[in-house]
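Colleague: What follows is a group of structures, each given as structure tokens.
Values in this text are rule-based calculations from the coordinates and carry no lab data. Note that the coordinates shown come from a computational prediction; the quantities given were computed from them, not determined experimentally.
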Structure 1
Amino acid sequence: MNDLVQDALYDVIDPELGINIVDLGLVYGIDVDEDNNVRITMTLTTPGCPLHESIENGVKHRVREIEGINTIDLQLVWEPSWDPTKMSLKARKMLW
């Protein structure tokens, strides 16, 4: 189920950068328990990100579309802080 959740998160696009949150390196962890309750640990590019609600809602909406998912617990963390080295090579190529 972890793979299904991660695959779904590729569909969540950061509206400012136009790149999915997985390739941006914003997703730090995905845990799915035996009851299909999902806990996603992630960050944003900056603590004051003006579009944080859009991204959070996108994550919850997309994961909710996966059949069998029960609860979704989205944990925003600021440590470790995000920096461009967390991006995939694909994301880096898109920005530079």
Structure 2
Amino acid sequence: MFAIFITGGKQYEVKKGDTIYVEKLEAKEGTVVSFDKVLMVNANYGTPFVKNAKVSCKVEKHGKQKKISIIKHKRYSRYLKRQGHRQPYTKLVVTSIEVK
């Protein structure tokens, strides 16, 4: 059984036991988070969401991704700006997919 759900403006396809990295959620480590914006379960499509369906996940940890470098440069004008960014994430483990 697989499902496609939305969180953080992105869609994720998951099965029971999968590990995924999503945009940072305001939940403590070890708690269970459920998502009810499920677009599809197996071959059942929603319009736009599948009714009475939810995906439950356990929060494993919070962290930051690898640093990316942003460099802005304009030639001949002595303009050079360097900036870095580390995107926060939440690591989730899918515990169950339910459809009533």
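Colleague: When Rg/Rh (Cα atoms, Kirkwood Rh), for residues 28-83 alone is calculated for each of the structures 1, 2, which structure yields the highest value?
Modeller: Working: 1: 1.00; 2: 1.37.
The structure with the largest value is 2.
Colleague: A follow-up question, please. Match the computed value 0 of helix-only ellipticity at 222 nm (-39500 (n - 2.57) for each DSSP H run of 4 or more, over all residues; to 500) to one of the structures 1, 2, and report its label. Could the numbers behind the result be given before it?
Modeller: On the way: 1: -8500; 2: 0.
It was calculated from structure 2.
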